[in-house]
Structure 1
Amino acid sequence: MRVVVAGDDDQAFYLAGSLLESDNEVTCVCRSPRRARVFANAYDAQVMEGDPTRRFVLDDVGLEPDDIFVALLPSDADGFVACLLAHEAYGVKRTICIVENPRNVTLFESLGIWRALSSAYLLAHAIGQASTPEDMTAILQRHDG
C-alpha cells in the first residue's frame, strides 16, 4: 500500500518514518526545500518538493485511486484543498486531513474528505466515552510499537 504524506513538519516526519517501519511504500511531498532534504536523507522514500495544493505537483506524484493521501499542512484550508484535489482529480478514495480546528472534522467529511482528524476532537470523544477512571486509563493507554 502506498501512502502519500503531504507536509514537512515534525508530525509528517514521524508519520513517514512509522509507515516505512511498517513496510509501507511512502511518498513525501514537502513545501520546504530544506525539509525535503531532511526527509530524503533520513528515509528510503520518494521525496518531492512542491506545494501539494497545486495540481502540477500532484501530477508528478502519480497518485492512484488505491493510494492513501494524508495532509498534514499548516492550515486546515490547505489540507482540505490538497485532499479534495487528490480525491477529485486523481480518484483517491482514502484522503485524511489532520486539522487544528475540531469544528472542521464534520465539515470536511461532509464535503468529501474521507477522514478529518483533530487531536482535541478525538480526545473529547474519548473522554466522553469513559464512565470511570479505569475506563479513562484504558482508553488513553499508550501503545508503544
Structure 2
Amino acid sequence: MDFKHRRAMSPLLATVILIAFAVAIGALIMNWTTNINIASCTDAEIEFMKIGEKPTICYNNGKINLVVLVKGNTNIEGLLVRITDEDLNVVDKIIEQKAAKGETIKANIEYVKNKSVRVDVYPIIDRLDKEEICTDRGIYVDPLGDC
C-alpha cells in the first residue's frame, strides 16, 4: 500500500478529539457516582414521640422507657443512649434496632436512678459499611422524669 500520498490527522484535530473523549468519560463517571446513596449525619434526624406535649421518655421500676421517631431521610441502624447523673457519671447503652423514616425505635433500658439524670440519644447510621454515631444530631431530656 502506498502511504506517501495519504495525509495524517492534524495535531489540533487530534487534541480536540482527545479532550472531547476525556470530557465524555468524566461525565459518565460523575453520573455513576452521583447515583450512589451515601448516608450522612445531616440527614439523620430523630425526635422523641410525644403524647400531647409530653415526650415519651421516662423512668419506671428500674428502667428508662423511650420511644424515638425517625424523621430524617437516612435509615437509622440504632441509637446510642448516654445517661449522665449529677456526679457526671456516664453510662452508654447501644440500642441495636434499625428504622427508616417514619418508623419508631422503642427501648427499655435497665438503669438504677438514684439522682437526677440527663439522657442524650444519638442516631447511629451506616456510612460506607461503617457505623457512625451522629453526635451533632442528638436529642435529650434533662432531667429525666418518672412515668
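Read-outs: derived from the displayed coordinates by stated rules, not from any lab. These figures come from a predicted structure and were not determined experimentally. Cβ atoms are built from the backbone, for glycine too; each structure is taken alone.
Supply the structure label, taken from 1, 2, corresponding to relative contact order in percent (Cα under 8 Å, 6 or more apart) with the calculated value 17.
Working through the options, I get structure 1.
State the single structure among 1, 2 that was used to calculate helix-only ellipticity at 222 nm (-39500 (n - 2.57) for each DSSP H run of 4 or more, over all residues; to 500), giving -14000. This figure was derived from 1. Here distance in nm of label points 7 Å out along Cα→Cβ at positions 17 and 89 has been calculated and equals 7.8, so which of 1, 2 was it run on? Only structure 2 yields this read-out. When distance in nm of label points 7 Å out along Cα→Cβ at positions 121 and 137 is computed across structures 1, 2, the figure 3.1 traces back to 1.
Computing Rg and Dmax of the Cα atoms in Å gives 27.4, 99 for which of 1, 2?
Source structure: 2.
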